[in-house]
Structure I
Amino acid sequence: MDMLKKKLKSKEAEIERLKEIERYAIQLKSDFEHYRQLSQKEQQRTVDTANEKLIEKMIPILLNFERATKHTPAQKSSPEVQRVFKGYEMIYQMMRSVLENEGLQKVDALIGLPFDPFEQEVVEKVETDTVPEGSVLEVVEGGFKFRGKVLIPVKVRAAVAPQTVNSGDDSKSKTDRNPEGE
C-alpha cells in the first residue's frame, strides 16, 4: 500500500510539473504573439514614416507639374507642342493618382469660411469689412495631408477688421504714443 501511495504521489507531482510546463508554454505562446503583433505595428509605422517622407519630397514635383499643365499653350500652337504638354498632363495625372492611392489627399480651403489653423496658413491679412474677420478670402496654394496628417498647410489670404483711425486731437494722440513727451 505504501508503495502505491508513493507511486501515486510521484505521478501527482509529475502531473503538477507537466501542468506547470503547460502553463509556461501557454504564457510563452501568448508573449510571442504579443511580440509579433508589436513587431508588425512597429514595422508598419516605419514603412508609413518612410512613405510620408518620400511623399513629402514628391509634393513640390507634383505642384510643378500642376503649374506646367495650367500653362498649356493655346490651341493655335503646333501639334508637336500640344503633344508635349499632353504628355506633361498625363505624367501629372499618373503621379497624382499613385500618390493619392498611397494616402495623399489634397486639402482645400473654402472661401468665406473661417480660417482653420490646423489645416491652413495665413500668408496675407487683408483689411475688409465685407466679410467676418478670420474668413478665408482667397486660396493662394492648396495644401496636402498624408493619412490624416497635414504635410503642407493650405496657404490663404484671410480677412481682418480694418484699422480705425482716431480723428481726435493730435497732441493727445502724441501723448498717448509717448507718455514721457520725448
Structure II
Amino acid sequence: MADTPLILLDRDGVINADSDAFIKSPEEFHPLPGSLEAIARLKRAGWHIWVCTNQSGVARGLFDLATLAAIHARLAHLLAAHDATLDGLLYCPHGPDDHCDCRKPRPGLFEQVAAATGHNLTHVPAVGDSLRDLQAARAVGARPILVRTGKGERTLAAGAGLDGVAIYPDLAAVADALLKENAPC
C-alpha cells in the first residue's frame, strides 16, 4: 500500500458543512458541493483516502460514539452513491484539555495512518480548513493544504502559519490539482 498515492482529509469543513455548534447527528451532516465527487475521482485514479478528524463533541457530551458511527455511516452511504469508499477514518473523541496525542494539532491520527498503511507521510497531501490541521500535517512532514470552505476563510484571514501552504477554494479544486499533478505524461 505504501507505493499508492495517499491523501489525508479533515472531515468538517472539508467534506461536509461545518458548524460552530458541532455536527451532532446524521441529519446535520451535509456534504459540501463537489466534495463527494472529488473523493470519487481520486479513488478512481487509485488514491487511498483517509479521514482524520477531531470530534470533541463526544468529550463535551454533545453526542455519543454510536451517533458518531451513524454520522460516519451516512458519509459512507453518500460516498457509495458515487461508487467511492474511504480507506480509513480515524477520529479523536477527546476535548481540548485532555492533552491526548490524537487531537490535532498533535500528529497522533496521522501517525496512526502511517502505521496502518506503511506510508511515509513526507509530502503526502493533508487537506484541512484550520490551522491545527496544517500544524498536524507539518508535524509528520506531510504537505499541508488549506481549503477556503468551513473555517478556511477564518484561517486565511488570521494569516499565521500559512507559509508554504497551498490554498484552494474547496476539495474539488484540490482533487483537480492533484490529478493533474499526478497524470501520466
Structure III
Amino acid sequence: MESIIRNGIVALLPKYIDLKGNCTIIYGKDTKKLIVEKSIKAVIRSIAKYYMLDLNEAKKRYKPLVFSSNLIPIPFTKSDVFIPIKTRKPMYKNDGAFGYVNIKYIREVKNIKGTTYVYLNNGIIIEALCSQATVEKHLRNGHIISRCYEDRAIVADAEEKYKALIPATKADVSMILSEMKKQLG
C-alpha cells in the first residue's frame, strides 16, 4: 500500500467482485489498477493513517467551508485532495456508494446522453451516478479545501519560525524607541 501511495493515487472506487464481495479498486498514476479486498472506508482509513490525518477532525474543519455536512472532500495533502463521486448503487447496508477521485488528475467532466463521465489525465474514464452539476460542485469544494489546506500550512510554518525567536522585553522596546528618536532628530 505504501508504494502505491508514494507513486500517486488517482482514484479509489468501490466495486463488487465475484467470489470476493465488496472491494476497492485503486487506480495509480500510471493507470495500474489494484484490487484490494477491503471496503472503500477501510482503504480511506488506511491512507489517512499513512498521512497521519484524523478524518473526523478534517471533516469538522472543512464542513463549514463547503456548506455541507456530508460528502466532504478528503485532503491527504495540499495537492492530493479526493472528492466523492457516486459510482455505484449499494447492494447492502454500509456498502459505500461513493468513490473518491484526486482533483489534480481530473481533466474534464462531461454529460453524454444523460450520463456523467469524469475524464482523468491518464486516460481513465469514470461513470458517475450523479449529475454533471453535482460532480462540478464537489470539484469546486475540493479546490476550496486545497487552498485552505495550503493557507493552514503557511500559518503553521510561520508559527514555528516565530516560536524559535526570543520575545522582546520592555528594555528591548525602550532601546528601539530611543534609537528611532535619535534617527528622527
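Coordinate-derived values only; no laboratory data. Quick caveat, the model's predicted, so the values are computed rather than measured. Cβ atoms are built from the backbone, for glycine too; each structure is taken alone.
When mean count of other Cβ atoms within 10 Å over residues 35-42 is computed across structures I, II, III, the figure 21.8 traces back to II. Supply the structure label, taken from I, II, III, corresponding to helix-only ellipticity at 222 nm (-39500 (n - 2.57) for each DSSP H run of 4 or more, over all residues; to 500) with the calculated value -10000. It must be structure II, since only it matches. Of structures I, II, III, which gives 1.4 when distance in nm of label points 7 Å out along Cα→Cβ at positions 11 and 147 is computed from the coordinates? Derived from the structure labelled II.
Assuming 1.00 is FRET efficiency 1/(1 + (r/R0)^6) of positions 27 and 123 (r between Cβ atoms, R0 = 30 Å, to 0.05) as calculated from a single structure, say which of I, II, III it is. Here the read-out was taken from III.
Source structure of the calculated read-out (volume of the Cα convex hull per residue in Å³, 111) within I, II, III: II.
Given a value of 3.3 for distance in nm of label points 7 Å out along Cα→Cβ at positions 19 and 99, calculated from one of I, II, III, which structure does it belong to? Label of the originating structure: II.
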